[in-house]
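Novice: Structures for review follow.
Just so it is clear, none of the values below were taken in a lab; they were calculated from the coordinates. Just so you know, these numbers come straight off a predicted model, no measurement behind them. Cβ atoms are built from the backbone, for glycine too; each structure is taken alone.
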Structure P
Amino acid sequence: MELDGARVAVTGGAGFLGSHLCDALLAAGAEVICLDNFSTGSEDNIAHLFGERRFTVVSQDVTTYLWVPGSLDAVLHLASPASPIDYLKLPIQTLKVGSLGTHNALGLAKMKQARFLMASTSEVYGDPQVHPQPESYWGHVNPIGPRGVYDEAKRFSEALAFAYHRTHGVEIRIPRIFNTYGPRMRMDDGRAVPTFIRQALAGEPLTVHGDGSQTRSVCYVDDLIDGLMRLLVSEVTGPVNLGSDYELTMRELAETIVEASGSSSPIRFVARPEDDPQVRRPDATLAQQVLGWRAGIDPADGLARTVAWYRNGDTGSPDEATIQPARSTA
């Protein structure tokens, strides 16, 4: 697939990952239609694109009928609350985005005969009993736990995408995105990196869940977007794990952020959330083999860049009073 001159719709395009993806698509020469209802995304994330003639913003809840006039070469479905604070606040909406929203986005791709990329997640593996997690692992998910609204929404989305692929011949691309961080994450979005950075910059204790021994593999956003772009233009259906294979404990992550921020904040241990995974690291062999992709930005470097952005960037979050039943940021 050639992106120069392509016409691409991005649901959740004002979110953290969605906005970075809009940047990359425009840089590749594509025309981009950003669809978002700004429930968890922000105009601040795309404000720098408002003067770009190849960029259009449409206020759209993807759980309602989805239509874009004209031809489309690709539909990229990134719409969904993605942080625990959002999907625990909006559980029904999260499930609707994963079901109705994915159905609508696939219907649009089918009608336009467009390639369909859907942002899935490492959360489909749940609290894994296989480590690291290969794409062949079916996961260990609690479907009725509080995190199940996000985990099962993404698992259903994958199943629906493959049903459209097998039944209607829709070209699909399924990346499973592991913990990604970087500029444009809301400081109040509840995930570990922005939470730790906010606390460190304020001189507050960094609240680490449990004893801090649980692990994550954090991937800088530039690496992740490169992987998404490679998958989009490839002939690989997926699913394909996209994430860093550099695994560190949550305590190590907190200590790295304290160092990157020059903070003297202590670490305080607090109770772990229900169904919090003990380990998380992708087996990224497939991405290396079929996409020539591997996350290359060291966490110390990426976290230093992110801290610098939080010090200087606009970290505003959406007005809670305007949050609507819908979606954004994958």
Structure Q
Amino acid sequence: MRILITGGAGFLGSHLCKRFLTDGHEVIAMDNLLTGDQRNIQPLRKNPAFRFIHHDITHPIEYDDELDAILHFASPASPVDYLELPIQTLKVGSLGTYHTLGLAKAKKARYLLASTSEVYGDPLVHPQTEEYWGNVNPIGPRGVYDEAKRFAEAMTMAYHRTHNVDTRIIRIFNTFGPSMRLNDGRVVPNFITQALLGQPLTIYGDGSQTRSFTYVSDLVEGIVRLLWSDEVLPVNIGNPGEFTILEFANLVNEMTRNAGGILFKELPTDDPKQRRPDISKAREILAWEPTIPLGRGLEMTIPYFKGRLHEL
């Protein structure tokens, strides 16, 4: 099949490109490189089944050939990015979703939207099920990302109901692995980079807030299964293992033998206090659950960061 992946040069997008090429499909990666990195897809350029298109999907998309599937993964995805790029984040979630859905309609292609656990905001329900509507501050600094994704979900369902576009929605929980940017701003790159530099790990708040961490290959497997499934409504894909940020920091320090300790700073506005997916639906519908525990995932990720430290 011929598959278009927006955000194809990004962290998740590039892993998806590799997976679909491995599965024997033709892949078109589309990216404006605002937060993506061409190095993530450089090894793929030798593959005749791969093509890269430099394009900003907040502008109309012109593509003449047939498409079988479109995966919309373009978006700034870390607090550092969307606080610096608030309008671009809103535009890629709104206009970008509109343009890619229009392309899916025109090509009669299956469409998968990369949504996020951030649609749950600072949740009042724990763990988070797909039926929970969330607790989001639309005018807070994080609202540009949260509401962009919530709008994208609404637009996707509107195209499904109105135009019969064959759509899928995945709600992604914290994911990590090789190809993340060192200065990404999310907790995993922050902690690993600081630890490898021998610095104290920066914890915002007292470290009691929780997160659930999914290794990237587990997430990619869930995405592939959802794409080829018949499920139209959102599906959580994440690791239900829940860790406090303090527990996670201690684990990173231990695995990197970092003696820098921990530095506590003030908690940012609207930072979620807890995050853990209920993956009952993914287990039932996709026969999917994560297979790689946090420690093993870090063992496969830390060497990648070590090899890129010279860039700082």
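Novice: Comparing distance in nm of label points 7 Å out along Cα→Cβ at positions 225 and 297 across P, Q, which is largest?
Specialist: Details: P: 0.8; Q: 1.5.
Top value of distance in nm of label points 7 Å out along Cα→Cβ at positions 225 and 297 goes to structure Q.
Novice: Quick check: 0.5 is what I get for distance in nm of label points 7 Å out along Cα→Cβ at positions 209 and 273, calculated from one of P, Q. Which structure matches? Write out the running numbers ahead of the final one.
Specialist: On the way: P: 0.5; Q: 1.2.
Derived from P, not from the others.
Novice: Of structures P, Q, which gives 17 when relative contact order in percent (Cα under 8 Å, 6 or more apart) is computed from the coordinates?
Specialist: Working: P: 24; Q: 17.
It traces back to Q.
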